[in-house]
Structure I
């Protein structure tokens, strides 16, 4: 009999949990009560329940109710806490589109950027979500340059710029190794044009010079060396690749 006591105790402890019905926001016909419950669920860390409640509020609250943009905001925040980043980004965008003058818009732009950014997990993967994040951060900086979120948005943009440059550089380098020089040139030029301050840009200059010389584009190589000397004066690898700058003729 003694050996059954632990099992019996476990069953007794589990019984109340098994009897707990799933959360149902329809049990709260009043939006006032549902909003209170939704906030309580969110603050308690029960984000699945909170998402259900805030989703219903976004459908039930009148268009001019001051809690409606907050419901979109907390719905997106709940989705983000649950790891549903694309849903969260879409919900933040719903808030932005529906309430473009609301004080939450700069927060929503920043957080939608963060949600998209979390879905781009490595520079070599498809950059669609990374580009979506860039668009969100740039919109924040353009519309709310004095927002307290402007500085962190710039920081995240710098990270994304580095990843986007790395992605184009890696693609160009693969083409270069396969001797597909025209394609390599296009990608290296994109790195230089679109990401002038990224760490990979210096290497893109050097590899672009390598591609030009491989197909004997002497004039393009000469012009590129002039640009490299201006961008990276006294850089050892640039001097090695291009030689010292021509002496300026005396006047």
Structure II
């Protein structure tokens, strides 16, 4: 599966990562809403190092494509079947790297874009294996609308980020509020995993995550990047 997004340096970039590495618990106000999210290993403690989990490439969809709420979830008879939006800044790795220092991290980033880390809470809560399945269902990773190069983005740690649901702001924050900043994130991830050209790292979400329903329109907007818009559909 490939997605092509416009690039601020011209032309388009093919999005086809070997892996997607996500950060959990990287905004303090999101940590404080752990009781509302109510999934395993989500507590109100500030992590001492980045909390990593995977999303598989099958999640990826582009702007204006549909987020699909899977029909099979109805077979579980959950009391409250909840799938949430999570507005996040994503970065695309430029070249193959391993054990990169924070001081050298930014030069290995091709660019930045918006990401919606769609999350199925019931599976996150109940699966013995943890967050894997609830984070990696088909269409659970909208990305776009374009990629902004590192030297075009401005100060990447001072970008406003918000999520709108049916036109109403539900998440609002700034990348300055990240617990772990982008150079530290890239360095930490590269110590654990060799990163390949095109790999994606998503950097955590501000507070205000909440459920998606059939027919909703969800928008992730990040300053200097644009608006990622997707409609939600219940699979029939």
> A value of -23500 was computed for helix-only ellipticity at 222 nm (-39500 (n - 2.57) for each DSSP H run of 4 or more, over all residues; to 500); which of I, II is the source structure?
Replying inline: I
> Which structure, out of I, II, was Rg and Dmax of the Cα atoms in Å, for residues 95-182 alone derived from, given a value of 15.8, 54?
Replying inline: I
>> Starting from the value 1.23: which structure in I, II was Rg/Rh (Cα atoms, Kirkwood Rh) calculated from?
In response: I
> In terms of relative contact order in percent (Cα under 8 Å, 6 or more apart), which of structures I, II is highest?
Replying inline: II
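Values quoted throughout were computed directly from the atomic coordinates according to the rules given, and no laboratory measurement underlies them. For clarity, every value in this text was computed on a predicted model and none was experimentally measured.
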